[in-house]
Every structure is written in structure tokens, then in C-alpha cells.
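What follows is a group of structures, each given as C-alpha cells.
Every number in this text was worked out from the coordinates using simple rules, so none of it is lab data. None of the values given here were measured: they were computed from a predicted structure. Cβ atoms are built from the backbone, for glycine too; each structure is taken alone.
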Structure P
Amino acid sequence: MTAFTLQLPPHLKLTDEEFEQIVAVNQELRLELTATGELVIISPTGGETGNRNFDLLGQPWFWNSQKNLGKAFDSSTGFKLPNGATRSPDASWVTMERWNTLTPQQRKKFLPLCPDFGVELVSETDDVEDTQAKIVEYLANGLQLGWLINPKDKVVIIYRPNQAPEILQSPTSLSGEDVLPGFILNLQPIFA
């Protein structure tokens with residue numbers, strides 16, 4: 001997945017409503033808005049990355065459907081972060097407690113919070129440093145557990161608040177730790 005950044009003039013700041021309108025009339029595009037007001041256009045993924053995303057999404061969805069501890073989201077869900085950015089992790093999850101604080105209207109729009117858990121899956125065309133920067137941004141905005149998964153190199157970087165990132169080479173699984181209690185992600189289909 002390749003991302004292109006469209007620079008907007010400094011005096012032009014999109015409101016939440018304007019950004020939502022741009023997204024609504026460009027449904028074939030996946031768009032994000034950075035905290036500095038840059039519009040990021042993310043291209044569709046190739047078949048292998050799409051299949052890996054599906055494997056990645058299915059596992060937390062199944063766990064969540066059994067535990068019902070929160071709400072799981074796919075890569076098309078926008079989160080309005082406290083720093084003003086609107087981002088879409090490849091997979092994410094919010095506790096039921098935090099979900100229940102949102103009004104019905106807030107739930108229909110970009111969610112005005114940072115997910116508790118988020119994953120970024122590095123595709124063949126992604127810039128790893130840009131993807132790492134997104135996870136660091138989530139962490140700075142309240143993320144409790146983040147995974148950057150790089151299938152090409154079979155590397156996972158785990159991000160936790162107030163800790164140095166943990167780098168794992170060729171792990172077979174990942175634990176949801178106390179953020180996603182009892183969840184284990186099987187990495188074999190994602191690394192295959």
C-alpha cells in the first residue's frame with residue numbers, strides 16, 4: 001500500500017465536517033488527515049497484503065465475539081485522535097467501557113478517541129519508517145498496545161506506553177497481554 005501526502009496551504013485547515021465530506025465523495029480512496037493538516041491518500045493493497053489483512057482481522061474479531069470486552073474495527077475505521085489527526089489503523093480495538101462513553105452520533109462518525117489496541121501491517125510498498133511513525137503517534141495519543149507487523153522481514157515491533165519498543169524476529173504468535181486478555185494472534189498465516 002502506497003501513501004501519498006497532499007500538502008494543503010497552511011492557512012487552509014479542514015474542519016472535521018469538511019474532511020468527512022471529502023471522504024464521503026471519494027469513497028474509492030482511503031484517506032487520513034495528519035495532525036498538521038496534511039491529507040494522506042492511501043492506495044489499495046495487492047492481493048497478498050489484502051489476504052494478510054483478512055487473516056489479521058479475523059483473529060481479533062473471533063476473540064472479541066467470544067469475550068465481548070469491546071469493539072473491533074477494520075482498516076476503514078477513522079479515529080479522530082486527541083492531537084487532531086484522523087487515522088485508520090489496519091486493525092484496532094476499543095474497550096466496551098470507552099465505547100459506551102460515546103454518543104450514538106459519535107459512533108456514526110470518525111470515532112473521537114484513540115484505540116486501546118492497534119496494528120499496522122507493513123505491505124510491500126509501505127515505507128517502514130512512516131508506518132512506525134503512525135504507531136508512535138497512536139501511542140502518544142493513548143494507545144495501550146500496538147503491533148507493527150512486517151511480513152517481508154518476519155519482524156514484529158511491540159509498542160507499549162512508557163516503554164522502549166520490543167523487537168521480535170520470526171515470532172509464531174503474539175499475546176494481547178492485559179489489553180486483550182486471553183487473545184493470541186497466530187502469525188503463521190500472516191508470515192506465510
Structure Q
Amino acid sequence: MTENTDDILSKLPARLKEARRAQGLSLEAVAKLSGVSRSMVSQIERGESSPTIATLWNLTRALQVDFAGLLDGETGGDRIDVLNAKDLPTIENRDAGCRIRILSPPEEVGQHELYEIRFEAGGRLDSQPHRAGTREQLIVISGRIEVRSGSAIAVIEEGGTARYAADVAHCITALESRARAFLTVKNA
């Protein structure tokens with residue numbers, strides 16, 4: 001990043017508020033989209049609270065703005081944005097035996113999303129229907145995975161790919177051993 005930490009923190013509230021207004025979103029709408037409470041969004045925008053990285057990530061995804069660009073103020077040009085593995089947001093779903101790493105940039109949320117999913121044996125990811133026309137593609141890197149989309153069921157072996165409707169209830173389950181897969185979500 002090109003600015004020091006104090007400069008970033010002093011500009012962050014205004015940049016978040018500007019991004020929210022540019023999207024035409026209310027505080028309540030951002031709260032619903034991000035999972036961050038309305039009061040916390042308001043406090044961050046007023047500079048009364050500094051967000052955690054996880055909170056900031058959720059806000060940038062909801063506002064469809066570039067995480068790094070929001071922090072350093074650089075736009076476009078000759079640059080490569082890098083997120084190291086340790087910095088990728090991860091969703092631990094221990095009860096369901098799966099771990100999801102978010103690989104896609106926040107500005108692509110709602111359009112094209114990419115995830116890495118690691119399953120324990122029998123681990124599963126249950127999903128409610130997404131927006132009409134949404135499709136998913138699952139690429140199995142290791143293990144065997146069962147995919148259910150509506151009433152359709154398929155088992156995908158290591159190296160295989162499944163493409164299916166995600167605008168119906170769907171479920172991904174690791175069968176007899178641990179499994180790893182990449183999941184793309186393409187919204188209509």
C-alpha cells in the first residue's frame with residue numbers, strides 16, 4: 001500500500017461512505033448485504049469505530065468495491081493486486097465439516113464468485129436457492145463428492161466437474177474421505 005496506516009485509517013470512513021452512496025444504498029441496506037449491524041456501519045463511517053479485517057471484507061463485498069483500492073486509494077493503472085493465502089477470508093463451518101476460502105475479489109460478488117472448499121469425510125455444504133438463473137460449477141481436486149441440485153444427484157470423482165442449477169436448494173457432500181474442490185458461482 002502506498003499510504004501509511006494513520007493516513008489509511010483517517011480516510012477509510014469517508015471512502016466507505018462514498019462507496020455506499022455511489023451504490024445508492026442506505027445504512028440498513030449495507031447492513032443486510034454485509035451482515036454488519038447498521039449501528040456499526042454508521043460508527044465506522046463517522047470514524048467512531050475501526051473495523052476488523054473481517055468486517056471490512058464484508059463491507060467491501062457488500063459495496064462491490066476493491067478491498068485493496070479502498071484502503072490505499074489507488075485505482076486502475078499498472079498494478080497487480082495480491083492476497084496472500086493467510087489474508088484470504090475463510091468461513092469455518094466445523095459442525096458441517098467444511099472450510100470455505102473466498103478466492104474471488106469483492107467487486108465480483110453477485111456476478112462471478114470463486115471458492116475453495118475443504119471437506120472432512122462426510123462434511124457437507126447445504127445451500128438455499130440463489131437468485132433465479134444462478135449456476136454453479138464444482139471441480140473436484142481430491143476425494144469423491146456427491147452433488148444434489150433439486151432432485152438431481154451425481155457423484156463426482158477426483159478430477160471431474162459438475163455444472164448444476166443453484167437457484168434451487170442444493171448440497172455438496174464429501175463421501176467416504178476428505179475432499180477438496182473449487183466452486184464457481186455464476187449469477188444470471
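What the table shows:
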read-out: Parent structure of the calculated result 1.00, given that FRET efficiency 1/(1 + (r/R0)^6) of positions 41 and 121 (r between Cβ atoms, R0 = 35 Å, to 0.05) is the read-out and P, Q the choices; value: P
read-out: Among P, Q, which structure scores highest (criterion: FRET efficiency 1/(1 + (r/R0)^6) of positions 97 and 161 (r between Cβ atoms, R0 = 25 Å, to 0.05)); value: P
read-out: Kirkwood radius over Cα pairs in Å - highest-scoring structure of P, Q; value: Q
